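Enquirer: Following are the structures in question.
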Structure 1
Amino acid sequence: MADTGGVAGERLKSFIERIERLEEEKAALTEDIREVYSEAKGSGFDVKIMRQIIRLRKMDTSDRQEQEAILDTYMSALGMR
């Protein structure tokens, strides 16, 4: 492909194809994750709680502690503690 309007066609095509391959891989990984959650649910685990734990484990410790403190404050204010 030739340059058109200052756009290198082959380079653009390369980027597009790489993104398409990665999107396919992402879809496959998403399906794999869904299957693991389904398996865990079938074993009696609470998937909703598992998702929360995974989200919390991704967080920095200080951010997680701050969020937990705010949650505790809000719950106390609502008489839930």
Structure 2
Amino acid sequence: MTITVYTTDPCGYCRAAKALLDKKSIPYEEINLARDADGRSLLAEKTGMMTFPQIIIDGEPLGGYQELAQADRDGRLAGLAA
């Protein structure tokens, strides 16, 4: 299971998403696009979203922090812990 968290600076929801994953001991790769306009464009094409964070699980867009928190409440993150 591969989780990628696309972030920018400053971003409170990005910090909250990483904190939630850290608290649950779920490994992830962070890609900061603060200074990467091309990366932002590619991410928007991939996810259809222009907001941060964007969380991708095994190549499939989950959404942002709210969707991550909902997945946690639903118990869908439990199986992702290291």
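Enquirer: Computing FRET efficiency 1/(1 + (r/R0)^6) of positions 21 and 61 (r between Cβ atoms, R0 = 30 Å, to 0.05) gives 0.25 for which of 1, 2? Could you put the intermediate results ahead of the total?
Expert: Numbers: 1: 0.25; 2: 1.00.
Only structure 1 yields this read-out.
Enquirer: Given 4.8 as the derived value for mean projected area of the Cα convex hull in nm², which of the supplied structures 1, 2 does it correspond to?
Expert: The read-out comes from structure 2.
Enquirer: With distance in nm of label points 7 Å out along Cα→Cβ at positions 5 and 53 derived from the coordinates and found to be 5.2, which of 1, 2 does the value describe?
Expert: 1
Enquirer: Work out the source of -27000 here, i.e. which of 1, 2 gives that when helix-only ellipticity at 222 nm (-39500 (n - 2.57) for each DSSP H run of 4 or more, over all residues; to 500) is computed.
Expert: That value comes from structure 1.
None of the figures in this text is laboratory data; all of them are computed from the coordinates on show. None of these values were measured; they are calculated from a predicted model. Cβ atoms are built from the backbone, for glycine too; each structure is taken alone.
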